[in-house]
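Heads up, there are several structures right after this.
The numbers here are math on the coordinates, done by the rules we state, and not lab data. If you're wondering where the values come from, they're calculated on a predicted model, not measured in any experiment. Cβ atoms are built from the backbone, for glycine too; each structure is taken alone.
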Structure 1
Amino acid sequence: MSTATAEKKAIKGGEFLIRETKAHEIFIPEEFNEEQRMIQQQCRDFLAKEIIPRLDEIDSQKDPKLVPSLLDKAGELGLLGTSVPPELGGFGMDFNTTMLVAEMLGAGHSFAVSISAHTGIGTLPILYYGNESQKKKYIPNLASGKWKAAYCLTEPDSGSDANSGKTRATLSKDGKHYLISGQKMWITNGGFADIFVVFAKIDNDKNLSAFIVEKIFGGITMNEEEKKMGIKGSSTRQIFFNDCPVPVENLLSERENGFKIAVNILNIGRIKLGIAAVGGSKMCIGNATRYAKERKQFGTSIANFGAIKHKIAEVATHIFASESAHYRASQNIDDAYEGFVASGLAPAQARLKALEEFAIECAILKVHGSEVLDFTVDEGVQIYGGMGFSAEGPMDRAYRDARINRIFEGTNEINRLLTIDMLLKRAMKGTLDLMTPAMAVQKELMAIPDFGSADEGGVFVKEKKVLANLKKAGLMVAGAAVQKFLMKLSDEQEILMNLADMLIQGYVAESTLLRVEKMIGIRGEQACAVHKEMALIYLHFAVEKAHVAGRQAIYAFAEGDELRLMLLGLKRFTKIDPYNLKEARRKVADYIIDKGDYPF
């Protein structure tokens, strides 16, 4: 094992805030191998042939067998079993490859939701928590698509607070079955699922348990399909369990382990949702770019106008940045998995532990990916103009379908709060040493600023100093907030969300910079000129957003001399040299317009 690999595998979740990462330590999408590129093309061809031409038909839901039949076709291509081990009927791909599949299928609108729910929250609880008998019975049929899966967690009175669910499971008199009664809502694939992963409390337990429920068990009824703003082709039902008899051997994992299952499976769902949103964003900006080239006003293509170029470049830059961060994190998860397996953990346990280790990054990326998609579809509508508002064009569906992603897999507000909560809990447990760098930042505030030059050789030397300072800004504000509120900081949700925004921007900006630095090392600076412009555009955006978030947080709890000192510190730590962003955007936009699609 090389030193570089050893260092890469040693990084902890959340440690990016206090540790410098080198470009050679991260994975970039440009490193996908030939086999992965073939899988990528297979997904692209499947969408082009089977899904995109049928989007209206899928959304109409006139044929309830259509989406299940499309899942069958995906199963025939192996797209339902990418993360399933070969001995259970799948392909046993690494996490990075399953992320690539999720990205490509993320452009499939409602179908993307159906396949994601089946392969993710529907299948993985059984794969990772099921005993050998359960896995052998259910996983091969789920991987092939013979059986379709749904995940039943949310209830009318328990959304973000999932553990407050009222669905109950009572042991039958003969001790052979649990009788489940309760109501679940917003159940994706509910209308056609054969297998349900159902969460309920046994008797008066404090925590949820999980069960594998077959539709044929009986005692299951459901409402009609929900009428939704978007993802209209995704089956969404309320499901009622009325003394549904579930064999005791279908208890998934241990009693009262359901909440832990839900949390850990959501970690996977979050990062997969984020990369699927990146895939949807790429299709959207590709459509918008082609339309801008075709649409003529005032005697010229609107793609020639600076205002349109600004939009194309900004959107593409955000997509590129989000993609960079997603694959950086997914490789960290793969590396952690390999390390846990090498230490003796079973593969399923190792995968869960690796995902739990990088739960902070999963939450960050769910927020970033979903908000980049929202930004993309909004600007897409604007580039299309009147046609963007017409149901005859592609932006109508894209705009409506995108909105759910900020709610799915935990709202973005919840994920922002979780990001800081998990970070501080790791600090309190001693698994992350935030105190030492936070104290160093406090001392630096009282010292004379370092005006030294950064003229030494290397790529992005000055920019890396900006990034290091951006992290210091986050540590400064977070440290002061912790000192101010102590254990009551959890009540200050506005401040926590400000801190999360600072953390998110630092992580994504660093990921983008490192990706381009690694690309330059492989291809040379001239070949990466446009990529370099995007890294600089995003860095300026991140610094500005972090400054605003930091200022709002400081205003919320500091006053007097402390307020003035912290604002001076924030100004120092969010300083960046001027750069002609207009010209940078034009270079990026011209490159994309020339290609006629998202080309990165």
Structure 2
Amino acid sequence: MKKLLKKHFGYDDFRSIQEEVITQFVNGRDVVVVMPTGGGKSLCFQLPALMRDGTMIVISPLISLMKDQVDALRANGIAATMINSSIAPEEIDIRMRDAQKGKFKLIYIAPERLANARVRNWLEQINVNALAVDEAHCISQWGHDFRPDYRNLKLFREKFPQIPIIALTASATQHVRDDIVRELNLHDPEIFVSGFYRNNLHLRVVPKSGATDTIMRLIKKHAGESVIVYCFSRKETEELARILVAEGVSAGSYHAGMSVEDRHNTQDAFVRDEINVVVATIAFGMGIDKPDVRLVIHKTFSKTIEGYYQEIGRAGRDGLTSECVLLFSAGDKMKLDYFLNDIADDEHRAREEKKIREMMDYAQSRVCRWQWITAYFGQAGLPACETCDVCMSAHDTEDATEIVQKILSAVVRTGNVFGKGHIVKVLRGSQDKSVLARGHEKLSVWGIAKEYSTATLMEYFAHIVARGFVVRNSGEFETYRISAKGIVFLTQHEKIQLPKVKEIDTHVTRRDHALSYDADVFNALRALRRHIADEQNVPAFVIFGDVALREMSHYLPTTPHEFAKISGVGSQKLQKYGDIFTARIKELKGE
């Protein structure tokens, strides 16, 4: 296993639970793997494919994911192909005949293909040794991304009852995991859950006011790096992409309303680093397998925690520090309610409504973001991460007694029946018609906090909700009343320290790699990588990832022996690229 790992993938050791998973699967056991995006799920079936006679079938939901993985496998000297709707029928026939001759170790297929009788008969004519089901949560109606075509996989187990199956996903609650086992008809499977925490992803939630300016500042902070911005609607993606391009940002939009060709062109340009920013709808899965996305922004919060976790999972797949920023406004719930209107079944609608509420609870909570997410997926006991906005701000507090008193007084004076937005308007002395119609401009609390911005007051409000000083009223709308704890705070003149409310940080920090490295050398090697990738018509990361380039920029290897020690350099890549890169490093060193 270790020899194959180094030869084909360039790694000396396995990560996390990979070795245990591979051992069980190679020994013929059905396996379910829940592992964070970027945790190395693909290796859990790609390496076993090399260790068994015959061909592994891989089910993948997106053409783009298939293409990226097949390109990467070929670059590592592994015979792989894919069969999907992007390929001409004549070419599919050739690949199917080659498969019958045993030419491939892995064949990627879309789930809907298994409904085709010709494909099922063809599978019986090749030496299938195992089935890998990627994005396995798609098989569950309880999952956030249910795809009916995944139910076709039952046919596979019926045709090949003795062949082991491995099902892999990054986000699955216990309910979804049970569904995967049942729907795939797995035989006494070994279930591996490696944890949901990703310490290289720095999570932040910021007020949505001034969203476009905030997005621009964040993108400038990550200038030249890969960024994904998730928006609510197709129209919003196109408008934001136009604004970014007008500001000199290389950006493109991506949504389900575009033609297949236009979507492919945007994605291809992004994967090849021809554009830095993709603006996409949260309702459409992009299937990006790009390892060096450094920033993911949500302009509107996701419909589910599972969806949000998948979307932020596009960032930092190479293990280097990346930033995930959610722009939050409670008012965006009205947008997401639009989806609920199309659901006829009351139980289903209530379930989806609950998921939206959970997402809002996450955004408005003031506990460690990673503790909240991991607890949601059933992983308890995670220590505070020290990298999310909540943990970072906890170290810099101020006396907030007076402003908390003012907010609580406003909740009481307005009758304990209003939402945050109205309370903040009253505190800031707003002349809004909703304030004037109720005579709230005559209250003693009107205008007593006008020196604070709306965003700052909203942040303080979130903290007093988190501390139980106010509680949500029952009913459809999000309104609040003072709690017994809040009354005690006011009447007993208690003191309170809260984290300081700060402007969004646009300072570039780099704590993501233990190695110091020469930025000029890194950029020169990045340019060389891009040149080679363009010549070979593959994404740049297929040649080498950023981790490998940073190691090269630190160690400056100039011999084949030294170059072979770089992470991600296997025998195939040493042979293909060793001389080119070491020659360039010698030039840069002035040798």
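If helix-only ellipticity at 222 nm (-39500 (n - 2.57) for each DSSP H run of 4 or more, over all residues; to 500) is calculated from each of 1, 2, which structure is the one that comes out at -12500?
On the way: 1: -19000; 2: -12500.
Derived from 2, not from the others.
Going by Kirkwood radius over Cα pairs in Å, which of structures 1, 2 comes out largest?
Across 1, 2, Kirkwood radius over Cα pairs in Å peaks for 2.
Can you rank 1, 2 by Cα Rg over 2.2 N^0.38 Å, for residues 278-517 alone and just name the one with the largest value?
Evaluating Cα Rg over 2.2 N^0.38 Å, for residues 278-517 alone on every structure, the highest lands on 1.
For FRET efficiency 1/(1 + (r/R0)^6) of positions 110 and 254 (r between Cβ atoms, R0 = 30 Å, to 0.05), find whichever of 1, 2 sits highest and give me its label. Each step should come with its number before you reach the end.
Working: 1: 0.25; 2: 0.95.
Biggest value here belongs to 2.
Identify which of structures 1, 2 gives the largest calculated value of mean count of other Cβ atoms within 10 Å over residues 102-109.
Of structures 1, 2, the maximum of mean count of other Cβ atoms within 10 Å over residues 102-109 occurs in 1.
Say we calculate distance in nm of label points 7 Å out along Cα→Cβ at positions 190 and 422 for every structure; which of 1, 2 gives the highest result?
Working: 1: 2.8; 2: 5.9.
Between 1, 2, the highest calculated value is found for 2.
If FRET efficiency 1/(1 + (r/R0)^6) of positions 198 and 478 (r between Cβ atoms, R0 = 41 Å, to 0.05) is calculated from each of 1, 2, which structure is the one that comes out at 0.85? Mind dumping the intermediate values first?
Working: 1: 0.60; 2: 0.85.
Only structure 2 yields this read-out.
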